[in-house]
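Take a look at the structures listed below.
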Structure I
Amino acid sequence: MERDGFLELRGVASRYGATQVLTDIDLSIAKGEFVALLGSSGCGKTTLLRLLAGFIAPSAGEVKVRHRDVTHLPPDKRGMALVFQSYALWPHMTVAQNIGYGLKLKGVPRSEIAIRVAAMQSLLGLDGLEARKPSALSGGQRQRVALGRALAIDPEILLLDEPLSNLDARIRLTVRHELRALQKRLGITAIHVTHDREEAMVMADRIVILNAGKIAQQGTPEDVYNRPASAFVAAFMGAENVLFLNGAPQGDQFAIAAGPANAACSVPLLGRALAAGPVEARFRPEAARLFPADDVAVIGPGITFRGEVAAVSYPGGHWRHVAKLGDHEIMADAERAFEPGTPVAVFVPAEALFLFSSPQAASASPISRAPSGKVHA
């Protein structure tokens, strides 16, 4: 299997008028790899997908497939197929006609079109629906027809522009697994644009997170989830709780100063390049552990904050609390509910605490600041 350089982007940039949408995108995708382009609205992920498809030209850089420059080739000469967010099915055509449309444009004989359309319908569980129009199909069935039309032309690369976003939550869970299984079975290379973190996590071999037109981080789902490279990536991957602390490296530990809501402590550096001074600390609500304030809330390396419950809700499976720690509020989960006003201890294990040097944190009402700028070990 060709593992390197199957699809390459080198120095790719794109602009609309004076607006820079993509900047210096370098990306190499292996044959058979499923890559998710993940980011919030306006980050450039859909522009990057359209650029790959050939619908827009880059303002700089090049796109190669099998080391062949396709930067300025039209969409139908790239060996790619795009599944649109809206599916873009022809309403006056039947399921069979929609699936076979691309083959008809390529001049494939009718007999061969019929064979390939039948095979695609069987593959996608659409047998018996070939005479229906899109209006007579469910959302999941329309999604399968759009996918069948894309796959019928036997593309080397499948481009997916949020194709599951129009499905209801229950169907989306089923279709995402079906799509991933189909991609693996066919061995096709797939690039999937999504803003749904969970969708990217369960479907992709590799996640590429975009922010303001640049790649913020790329790696396996486990890498980007457990080892975010920046505060932005940590927040995007669910670590939305943020507190501002002060500390300094001491050997292989990072010593965190005492503050109004926490005692001094040390956590492993874990290879992080942290400078002495203010740090931005991020963690996920499910990673925090909530205890009554008088309990000993130290379970291995980590940090304990003291505060009180401001609000509590039940999203299902656990109780989610808003806890006020000094001048900040964070969310923490627990198996039982603590009433608002209850003094609590919030323990965050070291492996779930993401620290980033942050000069801006110095003016952000820090939770923890050492007296006279000194760190207490």
Structure II
Amino acid sequence: MIQPLPDNPILECIELTWPWVGVDPFLLCAHHVEHYPAGDAHHAVPQSQRAGHPAGNDFANPDGYSLYAGADGMPGFPNHPHRGMETVSILRQGYIDHADSLGNSGRYGPGDVQWMTAGGGIQHAEMFPLLHQERPNPLELFQIWLNMPGRKKMVHPEYKMMWAEQIPHYTHGGADVQIIAGAYQPQEPGGAALIAPLPPTQDTWAADPRSDIAIWMITLEPGAILTLPAAQLPGSLRTLFVYEGSGLLVDGQDVGNNRRVRVVAQTTLPLANRSAHTVRLMLMQGVPLQEPVIRSTVYVTNTLEELHQAKRDFQRTQFGGWPWETRQPMHGPGFERFAWYAGKKETERP
């Protein structure tokens, strides 16, 4: 545990890596910034622009974008399993098509957030359809991997959409806070009431008040000043990920750009943007689980035997199988966003 210096809330300030390294209970955050070209008739990268992008293994970003594990020019991640963790996918630009082994599917777009509790096991696909055929298709996605306590790792998997139009924000004098998880108590004069987030999935660790989980996306326009509220619990850890713009002052100290800044969580924290450009950062906060972490590419367990069991279970059950005709389902043309919850036999739209 890093000990604070007297009267200094900053515990650590280091350069961001890719993916971002999380602080317990957060495992990582992958920040994808892609400059995809105009899509072809199949909403994929045109054949003429696939040179240097090997099918199913393109992570090098040679032309300002990657196809990742996608095939046939369709960027994204075809069906793959998860167990023992959660993904929180925050989309700033572009569109993502979701499909999973529970029969759920959906398309989400700019400003939307998808919360998926993998729990005891789920397969899902995350494809990036290039819906614009006359102009480029930029994509910006943050995907957080949130660990789960050992006692909850085998809960029933669940998927849920949080639509941009419904996610609460706090705005003040050029500052904006998108409140994805964790209630936000404004500190500025005026007595604004506590702002509650949308409810996440039922069995998420973030729904337990003992977790003190908070995920806030913060934008500071030039000259903006904002005071963050203190964490609720004495054991909470708080980290700021500064990913765009220079000139952020944390309690009056310039932390620079592209930085992971760990701060004392148990006190209010003044932020300011002294630059002439917009500053953007993400806040992650939570009480550490302090449990062993055994992580493969797709599974998160507490022991090596649990990891082996996860692999055996997937070989035996496929975590419910794959009900789709292709490994990388794409939900057609058009920009309509939706979530189909197969278990409830209903379609939700923003």
Structure III
Amino acid sequence: MPRNSLNSLTSRGCRRPLTAVVGSLALTASLAGCGDGSGDSGEKVVTVYSADGLKGVDGDGWYDEVFADFEKDTGIKVKYEEGGSGEMVDRAVREKNDTRADLIIALPPYIQLAERKGLLASYDPKGSDRVHGSGKSVDNRWTSVVNNYFGFIYNKKELTDPPTTWEELLDPKYKDKLQYSTPGVAGDGTGLLIKAMNDFGGEKPAMEYLRKLEENNVGPTPSTFKLAPKVDKGEILVANGDVQTNFEQSKSLSNIAIWFPAKEGGKPTTFAMYYGAGVMEDAPHSANGKRLLDYMLTEKAQRQVSGIGGGFPARTDIRPTDENAIELAGLIDGVTLFEPNWQKIEPGLDGYVDAWKTATGN
């Protein structure tokens, strides 16, 4: 595929204003745990490999609440390990002949990479029929458990006249004052490449822009999560991120604000970066992995996504009306959504990352 062709990277006809609907809906879905009641080995344990962002720093994140409820309801203990999406999938690939995780959760295109590498078992979790088709595998290898969107943050205390465009970030005043996570390692870092290629019209102009931006960039970092505290303290002024993580962080990091860069003369854009979850092929506790995935898609867990996790429910029938949900809707109101073609992006990922390394010298 011609990697400099934007049409090969986005689904045509999918550009539209992104709006969030808030309302109430009475549901009768059961909150009972699913599955057969025990892991394959009889152990009451399930191991989760996940991209960071859903577990709170002080035990107050969506994972913290869901895992605690799951353990209480089922007696199955959750063992949790996190890192960048690429990092966790790479680890699972290395362990393919000695699988240690039962459930893996990653941002696109890494969950698609896990599927292509044969890491994921076919499983259709309860509640997945309420997940939009773009948020799940056609072969039942993975499904979204939390929806999210790519974004940027800035220090609103230091920047009284904050940037609105990509081009403004080339200003010398941002020298060593901006940083973004490493493409190919962090899901949000890869997201930056995808958004730049969309906004600038292809790989070549995007890489030319990122070459210029490197003059101001502090340098690569594997963790997007750790950038927000640096922005909050004023060590840097601008960083990449995602709405769910940064919204949750803003509750304790009061100086960060979320924004969506536009190309000069254009409109701000973003795209969905859901947390896709799949049960591992040859998982040591496969039944427990399936049971936890079912649990994440229950009405109870999905209603907690905005109120506790600061994200967007994966189930389309869950329309929360809590304070966070209303604020999140306001954040993305008027932002244009484009829909990446992940099935074409994922196989070309190494090429995009190599082009970025060549352009930036990283």
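Summary table
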| read-out | value |
| --- | --- |
| Which of I, II, III leads on relative contact order in percent (Cα under 8 Å, 6 or more apart), largest value | III |
| Read-out helix-only ellipticity at 222 nm (-39500 (n - 2.57) for each DSSP H run of 4 or more, over all residues; to 500), computed value -1500, structure in I, II, III | II |
| Structure with the greatest value (metric FRET efficiency 1/(1 + (r/R0)^6) of positions 276 and 292 (r between Cβ atoms, R0 = 41 Å, to 0.05), set I, II, III) | III |
| Origin of the derived value 1.5 (distance in nm of label points 7 Å out along Cα→Cβ at positions 284 and 300; candidates I, II, III) | I |
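Taken together, the values in this text are just the output of simple stated rules run on the coordinates, not laboratory data. If you're wondering where the values come from, they're calculated on a predicted model, not measured in any experiment. Cβ atoms are built from the backbone, for glycine too; each structure is taken alone.
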